[in-house]
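We did not get these values from a lab; they are worked out from the coordinates using the rules stated. As the structure is a prediction and not an experimental result, all values here were calculated from the model.
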Structure 1
Amino acid sequence: MLIETETTPNPATLKFLPGQTVMEAGTRDFATPEEAEASPLAEALFGLGDVTGVFFGSDFISVTAAPGVDWSYLKPDVLGLLLDHFSAAMPLFRPGSAGGISVPSEESFAENPEDADIVAQIKELIDTRVRPAVANDGGDIIYRGFDQGKVFLKMQGACAGCPSSTATLKNGIEQLLKYYVPEVTEVRAV
């Protein structure tokens, strides 16, 4: 089995491509070792000690290293864990754990029912134009809400904490949404 790696715009994060499906549907972001307890693979990656984030996409895993960690030392350990996991066809999640997309409700915003058409347009643009591009960089973007012209989004995986994420939000996503949905005045990260 060959696992390819790709750099991401976030220098602390590498994208690992095992050549097979990782998540059948949705994505899953692990920001702490406690969150990773739902997945034997994520828990093992955090167990390396130098990992501060793990993200499962449809066909990739993004791993974020702690500040100052040299990827030339960490990468062989990560590859070893991934090879063992996928070669043995181990389950991604523990039985009874909440697998699939993680959407914490405390970060969602109440929306005005009158904005339903606008929200539908925003979600479609995010799903068809934004998410595929962000996934190429080893991350994901989750819609959180729309209120009085402001769109609230959450960056995950390689995109969370990436030095260029603010530029991506303001110069890329915000401009795209404003162009196609005139009611959008601003995009904010949550």
Structure 2
Amino acid sequence: MRKKISAAVVGLAVVGTTVLATGSASSHGYTDSPISRQKLCANRTVADCGEIIYEPQSVEGPKGFPAAGPADGTICAGGNSRFAQLDDPRGGAWPTTKVSSGQNYTFRWQFTAMHATTDFRYYITKNGWSPGQKLTRASLDPQPFLTIPYNGQRPPSTLSHSGRLPSKSGRHLILAVWTVHDTGNAFYACSDVQF
């Protein structure tokens, strides 16, 4: 009996170590202000989200956006097919954060792994964008409306920074891109907003 209990404890320790190692390797960050699609899924505000409910921090894809990075139509999921529900426009019915044209807004990131960071960039959809379509580069204003350089530093577990929202009206989507400094990847977060 003692051998069975010892074997079970060793087995659980190995599984636990594997889960922790895997979790830290795939854990990173997401925006919660404005609330991102992955956070809306994780907190169960939006249903039928698939695996992202367990890993809102894991929307990682190739960096270099917009010249490189995830393919059009897969941007909100960072090109990761496991999180394809984030790319589904849901008929334009994602919940929105209310914002005002030209307002100074505080963006907030939550991190579970604090990677050395090149910068944070924020893009917004063009006037006339259709919320019923998947996000493409052509849907976005070509330049970020806000860039926060981070010069290779590591962020704390929660990071806020402010910037002025562009002059817009109606429904839009903000794409936040966190560029990791020392890997080939970045993290992507899509937030639906209503001006």
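Structure notes:
- The maximum of relative contact order in percent (Cα under 8 Å, 6 or more apart) over structures 1, 2, that is, the highest value, falls on 2.
- For helix-only ellipticity at 222 nm (-39500 (n - 2.57) for each DSSP H run of 4 or more, over all residues; to 500) computed as -7000, the structure of 1, 2 it came from: 1
- Origin of the derived value 1.13 (Cα Rg over 2.2 N^0.38 Å; candidates 1, 2): 2
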